[in-house]
Structure I
Amino acid sequence: MSFSILLLLIIAFSLCSFFFSSSSAFKKIKASTTKPSALPKHYGQYSFVWTLFPAFLLLLVFTIIGPIYIDHFFKQQIAISDSNLNEAKIELILAKIKNIAFGAISSDEIAVIKLSEEYNKTLSKLNLFRTLAVLLLSSIIGIIISTNINVSKNSRIRVEKFLRILFFVSAVIAIFTTIGIVISLLYESIRFFSLYPFFDFLFGLHWAPNIAIRSDQVAAQGSFGMLPVLLGTILVALIAMLVALPIGLFTAIYLAEFASKRVRDLLKPTLEVLAGIPTVVYGYFAALTAAPFIRDIGIKLGLDVSSESALAAGAVMGIMIIPFISSLSDDIINSVPQSLRDGSLGLGATKAETILKVVLPAAFPGLVGAFLLAISRAIGETMIVVMAAGLTANLTINPLETVTTVTVQIVSLLTGDTEFDDIKTLSAFGLGLALFAFTLILNVIALIVSRKLSEQYE
């Protein structure tokens, strides 16, 4: 039985336990002469939690550890069958056995076929044992708890304790995940900087990560100056924000302050639908429509416009970001208390003055968060830049020329058949670290500005 089906069955058992426990608690509370310590639903929630989570944890343990144990067992079997095999060959044979067992490939080797059949049988036994263990645990705990409801115990407090633990664990997982990402990024970046000077990377004016096949070829040593790539990223993101920020903010102000309910109910879902369009669609639009259009206008004006330009990529990226800014900003503006608006209007201010001097300053910290999210979306975009701006790293601030961005270069460096410890591959982690530091600085600056202005308003 698959993981998803088992999870659905556990949830179904837990819901049954919830309803049965709630009903049983209601009857006992009704029959009791003392004041109940909790509502019937709290006893149902307590039963639901204990029916769901132990079985879910057991399911995770079986799903993660089970295949690892089976692989280790078959590695031993392969090693016993031929003692001359090294670890790499054992891994290769195991991969072949698993592919045959899953029906991905076929083979004429009798020994491998037998091992693949054994692997399939072992995996089936594990899945059967996992199914029985998980369902039995869920049903047994659910039956025990739901049939032994004690209304004298405060289940509400116990459920709240469990939720606090769950939230704490979730926060710890999120923190350690972030730390793990940063550490892995730092580790690989240090490896890169041991092969290439840090200051040459940081202040270099030429980016050409082309490692030649022979040492006597031109560009036998790649050039990894980051500035052209970083400048291209900033240029494209700046163009995108120049398009998205005013249109998105003005749209949000109109929806929140001026639009009728009928117009708002029509426009807001439409904007949210636009946010769901895949970026590759915007990329096609940028490459096939926006870029030729900008080039034609440039030629008519006597300008030298590249067929792939930062302006085309940035403009289309800005169109893509508009729904994010408008939707978030609309919600933020609507969260400003109506009493502030009424007070301003009552003192004789106009609608426009109220929006400019009261509503927007009150919503400013939230708007900064929305703008930061939009900037992060622009900086992290890859597909539009690849299709509309190109892959050439040019040290320029001319929006009519071809540029590239950090994310595009990271993708191009990590795809292909180059070795992972190659300087060309490791340079992607240097770019990732630089992008991480850049976005972190932006967030810190935005946080400081937001706090200062909000304190001034207060």
Structure II
Amino acid sequence: MSYRTMLAGQVFTFQSIKEVLAKANEEKSGDVLAGVAASSAIERIAAKEVLADTLLCELRENPVVPYEEDEVTRLNQDSINETIYREIRGWTVSELREWILDYKTTEEDIRRISKALTAEMVAAVAKLMGNLDLVYAASKIRVPAHCNTTIGLRGTLATRLQPNHTTDNVEGITASLFEGLSYGCGDALIGLNPVNDTVSSLTEVLKRFDEIKHQFEIPTQICVLGHITTQIEAVKNGAPADMIFQSIAGSEKGNAAFGFSTQTVLEAKELLKRKGTGTGPNVLYFETGQGSELSSNAHYGADQVTMEARCYAYAREFKPFMVNTVVGFIGPEYLYDSRQVIRAGLEDHFMGKLTGVPMGCDCCYTNHMLAEQNDIENLALLLGSAGVNYILGVPTSDDVMLNYQTNAYHDAAAIREILGLRPIREFDLWLEKMGISENGKLTERAGDPTLFLNRKGRG
């Protein structure tokens, strides 16, 4: 079946829903690399026009990866609430957009409808929104989750404290951790990206995190972001872990390239019920990023926004505590410049929340992209306005291990103050007990990691 429209005296014909979705996407270097992007601005507008008139049932009936070939598609399709779907199957994508943006449509309304949305529907409506639309729509939705504390409540902005080290030296990690805590970071998670993906290395770091968490009575969560199978073995051997992490993709083939399957995730979740140190019930952490499927030749000719939406549909099935898009990490081949990175961050956050997952963002870029720190700070502020669950924090914005740039430890404090937001409640009270903040603002003691040296938690 083909889809056709006339624009500016030209007839534009698209051979499939997949092609319409791809060419309606805002310009992304990854789509150009994949050969699926619109060839011109006018072709992009034509595709958007066709997509606007496309029925939601057409999107459900035409997933970009066939049901028979892919478990991500099957999980998404089989989880749809059929009663609610029947209410909206005749809506066009433009009608869904207008309904979401209508001031009369409440958070509860959106959360109910989300149960009937496939990933392709979610991606489609995002493609018809401007950046401000994406901020406004996302701001209407909150998706909280609970591990040891509750993330995602209205009025809060949390942070993942990322104390990475070039050699996984535990003392170096600890120094960075103390600095981050002193700036009010770490309420979402204290989470390290390890250099050495071994059971012994992960265990050593987790034990140090657990020791510090208990010594200073810090109300937070801990995790070391090794491969899921390494984490499973570490927990089986007694390592303390509140959560288990894994990067995910929008297709079964993409997940296989990451070295795991759905059964692996289910094993991790079940293991944490028995041996994890987190209270739960939400004990999983997933990361995504536009373009990852193309990098493993697992995109099936679909555009990167649609494949990213499928990641969130997959994540939803496991009720995670955290999901975040590492929005500019894999470089200019997929997101070329600051405009594309900012757009992707807003798209991903909105799509994740509309899907029903607790969404954060690593606002980042690599040094060979046409982006700079000001762009990433702009994105973080926009996401704070959109109600993002959390952002990341690293020393001076520079991750010396992963060799990329993201938000600094002190950025979150500035955004919180500008927007009138606070850390997660229990962590906020702990910061005041430690003298790091007062009435939601950092004190003169903030930024001094020596607060934690030779001191017990009850000071």
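Values quoted throughout were computed directly from the atomic coordinates according to the rules given, and no laboratory measurement underlies them. Model, not experiment: these values are computed from the prediction. Cβ atoms are built from the backbone, for glycine too; each structure is taken alone.
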Checklist outcome for this item: From the coordinates of one of I, II, helix-only ellipticity at 222 nm (-39500 (n - 2.57) for each DSSP H run of 4 or more, over all residues; to 500) came out at -25500; that one is structure I
Item to check | Structures I, II, by mean count of other Cβ atoms within 10 Å over residues 23-30: label with the highest value | outcome: II
Checklist outcome for this item: Matching 4.7 (distance in nm of label points 7 Å out along Cα→Cβ at positions 71 and 103, computed) against labels I, II points to structure II
Next on the checklist: Among I, II, considering only percent of Cα pairs over 42 Å apart, which has the greatest calculated value?
Outcome noted: I
Next on the checklist: With FRET efficiency 1/(1 + (r/R0)^6) of positions 151 and 335 (r between Cβ atoms, R0 = 35 Å, to 0.05) coming out at 0.30, pick the structure among I, II it was computed from.
Outcome noted: I
Checklist outcome for this item: Output 3.2 (distance in nm of label points 7 Å out along Cα→Cβ at positions 7 and 447, calculated) maps, among I, II, to structure I
Item to check | Highest-scoring label, criterion being distance in nm of label points 7 Å out along Cα→Cβ at positions 231 and 247, among I, II | outcome: I
Next on the checklist: With percent of Cα pairs over 18 Å apart, for residues 87-142 alone coming out at 23, pick the structure among I, II it was computed from.
Outcome noted: II
